Structure P
Amino acid sequence: MKKVMTLLLLSGLAAPALADECALVIEGNDAMQYNLKEMSVPATCKEVTITLNHTGKLPVTTMGHNWALSSTADYQAVATAGITAGADNAYLPKDDPRVLAYTKLIGGGESTSVTFKTEGLAGKDLTFFCSFPGHFAMMKGSFKVG
């Protein structure tokens with residue numbers, strides 16, 4: 001009986017740990033830097049939540065950040081096309097299938113999140129980036145599922 005109780009207790013503790021693997025946090029600052037260059041989730045995650053915290057002090061109009069995801073092959077074209085899309089569209093081309101996920105733009109002291117499905121993303125070469133004009137060359141990294 002003691003073994004059964006221990007197993008039940010341990011299995012209950014494991015569930016939150018697995019859920020946490022599917023939720024990641026990244027920070028952006030006023031020096032146009034993310035604190036991470038790589039992000040990954042296990043293939044067991046059916047969806048992932050990315051939380052972006054802007055640790056700077058400057059407003060969104062001056063130093064706005066977001067988190068966007070596309071294939072590495074598409075990232076440069078998406079980021080460049082986003083410049084003309086404007087702030088209302090988070091500097092991303094509207095309804096563009098190359099944009100796999102993104103958060104809204106935020107300013108210093110703010111936080112935002114996006115949750116998206118990972119189906120079809122395992123093993124793909126993906127890049128996350130900030131689409132605010134002039135930021136995407138410095139604020140980028142690799143994203144892996146699996």
Structure Q
Amino acid sequence: MSARSIFTPARVLTAGAVLAAVAALTLAPRAIAWPARTLVLDALDHLPPSWSALVLGAGADVALNIAFFVPLGAAIALLLPLRWAPASLLLCALVSLAVEALQAGIPGRVPDAEDVVSNTIGAAIGTVVVIAVRVTARGAGRR
């Protein structure tokens with residue numbers, strides 16, 4: 001896959017939109033972000049009990065932090081050549097660190113090192129999914 005085909009307008013727009021959504025959800029004042037959090041948690045309440053226990057087993061905040069960064073990890077991994085896709089973890093961890101640092105100046109937001117870990121786990125999930133799909137597609141293309 002050439003570098004030109006990786007930076008398609010759709011991939012760049014998707015990555016930008018995901019980054020904007022993460023920024024909006026993580027940097028908005030609590031009065032704005034809390035209704036969105038409540039909406040997601042209410043939706044999760046409609047999952048079957050076994051799924052809900054799996055998703056919320058570590059707590060709602062951890063589950064939400066993981067979920068917010070899965071799309072970001074995937075979007076960044078899609079922008080990188082396959083061999084560099086794991087670097088999306090570092091980029092997402094840096095985004096998470098920046099978010100936590102910025103939250104220190106936002107009323108009602110509390111920076112937390114555990115959030116960086118949860119966010120990076122989410123990014124890892126998104127990255128692994130993208131790598132697995134790309135490796136599988138590459139293998140199928142060779143047959």
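No lab work stands behind these numbers, since they all come straight from the coordinates. Given the structure is predicted, the values throughout are model-derived calculations rather than measurements. Cβ atoms are built from the backbone, for glycine too; each structure is taken alone.
Values for this structure:
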quantity: Structure from which 15.2 was derived, mean count of other Cβ atoms within 10 Å over residues 39-46, options P, Q; calculated: P
quantity: Entry that produces -26000 once helix-only ellipticity at 222 nm (-39500 (n - 2.57) for each DSSP H run of 4 or more, over all residues; to 500) is calculated, selected from P, Q; calculated: Q
quantity: Computed 23.0 for mean count of other Cβ atoms within 10 Å over residues 119-126 - originating structure among P, Q; calculated: Q
quantity: Comparison of P, Q - label where volume of the Cα convex hull per residue in Å³ is highest; calculated: Q
